[in-house]
Structure I
Amino acid sequence: MPDLLIELFSEEIPARMQAKAAEDLRQRVTDGLVEAGLTYAGAASFSTPRRLTLAIEGMLAQSPTLREERKGPRVDAPEKAIEGFLRGAGVSRDDLEVRDEKKGQVYFAVISKPGRPAEEIVAEVLEQTIRNFPWPKSMRWGAGSLRWVRPLHSILCVMTNDAGEAHIVPMDVDGITAGDSTEGHRFMAPGRFAVSSFEDYAAKLKRAYVVLDPEERAQAIWQEASNLAFAAGMELVEDKGLLREVAGLVEWPVPLMGAIDEAFLGLPPEVLQTSMKEHQKFFSVKNPKTGRIEKFVTVANRETADHGATILAGNQKVLSARLADAKFFWENDLREAEAGGTAWLASLDNVTFHNKLGSQAARIDRIAALAREISGVTGADADLAEQAARWAKADLSSEMVYEFPELQGLMGRYYAEKAGLPAEVAGAAQEHYSPLGPSDDVPTAPVAVTVALADKLDTLTG
């Protein structure tokens, strides 16, 4: 039973689209094959920044012959009814069979559809898949009409029979003719090479500095980055989302570790981690004794003669510029926090919460009143609950939260501490957003519980 190998080779596919695109390729091709009568034993899809790959095992060499019987009108039916049946069945009167039924003799049409070669079906299904691929965003290029996420350069489509003999499935999509060759790493092995099977393909890609499996790339990144951190007496901060994204940015991952400039180590660890993740796609490395983020790991897409020194130097220069901005935001915000945050609270009067519910300042007034009202039920101090409710949204006006919205609440806690507010107020600033989902922790401190309830009640009732 033949095996099938497909590769769609293009310019860089955005990392966030790769996993779904690989699954869409598998599902659409296999569904199309099965619908055409070609069953298979197994299928697996893979992605790298420049390619989508599908490997199918144990496929039928051709679709089975189909035999269909259609019951028609009675022999003595009007001629127009018989002619309509002939047209619908696609047969002539000589092809009909007459069979005895309870109500008399009836015409039957026996329709036989011969099987089709697998190559013909594969070419048809793959072309339709490529032309109708569900990219979230796509583009046209050159003079053609084909749309793809980035310019599509080549199509590899090879079938291998039981004897191990491989041949190209003949097809053409918008001037791109299917072949049996692909390319390796853009910089380290840019030449094309032919392949004959999935095993041959994966092995030759590895020799050409391309790790096909995204899970293998992610595992290699995590292992090497962890080793670099361990060797320096540090600990790599786990971030599965970032790991998946970075694995989609490189075909040959080479982790490199650098140090954060001493001038920025006073920033909150969450600020360092968020800035490096959002802007640079760096992993954070912390000192296990102090909890401070002191180093970072970046993942290069190639090996270099200087073992990444030039790449690392460039990354450190860009990182310092980014962290200088974060430090500027932090210092400005601290000055406002120490002044009581009055400018932040006043500015919320100009921020619309909902066009029928007024500004954020009006919302804060409602939450504060609710917090005082329900404090008796939650066992919280009424004055602290109201104070916490009035401070809880103050950081929405801060420069740091404007730059990194995901830090809202957390920065409110830091700023409350710097402003000398009670610990209960600072804790409520961070915890009142919780829980954000079924697996999230819920607040436990009475003041935090009170503000969280008041916030959510206002959201529900306005």
Structure II
Amino acid sequence: MLVLLLLCLVTAFSSGCGSKASLDPAKPVTLTIWHVYGNQTNSPFNDTIEKFNASEGKAKGVIVKVASVSSSNVIDKALFASAKQDPGAVPLPDLFTAYPRVIPAMHDKLLHWDKYLDKEDLAVYQPEFLAEGYQDKELLMLPVAKSTELLFVNQTYFDRFAAATGASTEDFADYDKLFELCRKYYTWTGGKNMCQLDDFYNYYLTSMASLGDPLIKDGKPDLASPNFKRIFRAAAEPAIAGGLGIEKGYAADAWKTADLISNVGSTAAILYMRDYVTNPDNTRETIVTNYYPCPVFSGGKVTLLQRGVGLLAIKSTDERKNLGAVVFAKWLAQENSNLNFAMQAGYLPTNKEALPKLLNNPQDVHNFNYRKLYTCMQQVYKKGTWLHLPHKAAKIQQNLEYGSKNILRAAHQQYLQEIAGGANPQQTLDKLVEESYQKLLNYKQ
């Protein structure tokens, strides 16, 4: 009898002796989630969660409850505050979406998906997307849906510029030519920027990789590389002289008023793109938005930056919550579930069967703008190489992103002042580009 009791104690967590945790549809477990898709009242992910709750969740005894819909930065701050139990911080959610940058700070609190999902479960994912979730051989993040970067163009306004100047959309394929267009547009409009890079860090990362030269080497950014100098100078010239926007935030606000007519940014921005612009007199003008592959530098290869948050779970002492998180994750990864959510949100599915099904058949997408978006992505998908953000590089990203924008913004103002004072434009630009590069080498956020 004593031997039997000891065996039960030893195996309690695996075979259970009647105590193994399990899900019960009659007594469902509720999981809270914070996510980034849309907003509280208009979210394709909320719709997807409702479908789960009414189907697989109901059958297995799992209810997912949306507690917050916000930006990734807001979620990051809330996570860190909750994890540290800061005064006024809200309790941690059971599930959340975030970028891998949160993993080092949250590591000890995270559920290890690979302890619950077998090879067959993981085989449904696009391998490149799944790989991003591993850190130190531990699977801490699962891919949900991905975006990449494209060039968005207000075609209505660009066509007017092209008709007056001879500018061509063919120049969108090459960064050097795109930046030349930016300066021409600045002159033609009397001081309006044509384009914006939503993320300088992503621009550096993909452009360097495209040229076969990694941005980060041995844990440090290789800013001394001739390729980096080339890439930096190409963007710095129109940023300083005018034509490339370097305002705070994303291009969405300036896009609404046609203060920008193009931007390189995440395909997920389609959720917020409007089909009209608002004029200074508050009248509206309908516009056509077109999508083009992200430019590359001459000699570079098409590189697809995989953007988008992943799904993470807080490891719970209530094993039913851990099991419930796995049920939700597995359902979300199924081909139909994943494809339907991705198409509704304008994202790329992460299921390896759903991804080619969508990009090989964009004509089947009902939403007109999404259909154009996926048709453009089809072009690059077939010849591009996927690239994910480097792990444990959050500080490098922050310094290069904020440093580039802050330094170039100040240099632009200095350029305008010196030119107004009679300085030689080209000499002044060359000087400020070099000074900006030197400042970036030592920038600390």
**Study point:** Label whose coordinates, when mean projected area of the Cα convex hull in nm² is calculated, return 26.2 (choices I, II)
**Key:** II
Point to revise | Comparison of I, II by FRET efficiency 1/(1 + (r/R0)^6) of positions 384 and 432 (r between Cβ atoms, R0 = 41 Å, to 0.05) - largest value held by | key: I
Review point. When FRET efficiency 1/(1 + (r/R0)^6) of positions 128 and 408 (r between Cβ atoms, R0 = 25 Å, to 0.05) is calculated for each of the structures I, II, which structure yields the highest value?
Key: II
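On mean count of other Cβ atoms within 10 Å over residues 88-95, which of the structures labelled I, II is highest?
Top value of mean count of other Cβ atoms within 10 Å over residues 88-95 goes to structure II.
Comparing I, II, where is distance in nm of label points 7 Å out along Cα→Cβ at positions 48 and 136 highest?
Going through I, II one by one, distance in nm of label points 7 Å out along Cα→Cβ at positions 48 and 136 peaks for structure II.
For the read-out distance in nm of label points 7 Å out along Cα→Cβ at positions 224 and 424, a value of 3.1 was computed from one structure; give its label from I, II.
II
Of structures I, II, which gives 10 when relative contact order in percent (Cα under 8 Å, 6 or more apart) is computed from the coordinates?
Of the structures listed, the value fits I.
All of the numbers you see were taken from the coordinates with simple rules; none came from a lab. What you are looking at is a predicted structure, and each value in this text was computed from that prediction instead of being measured. Cβ atoms are built from the backbone, for glycine too; each structure is taken alone.
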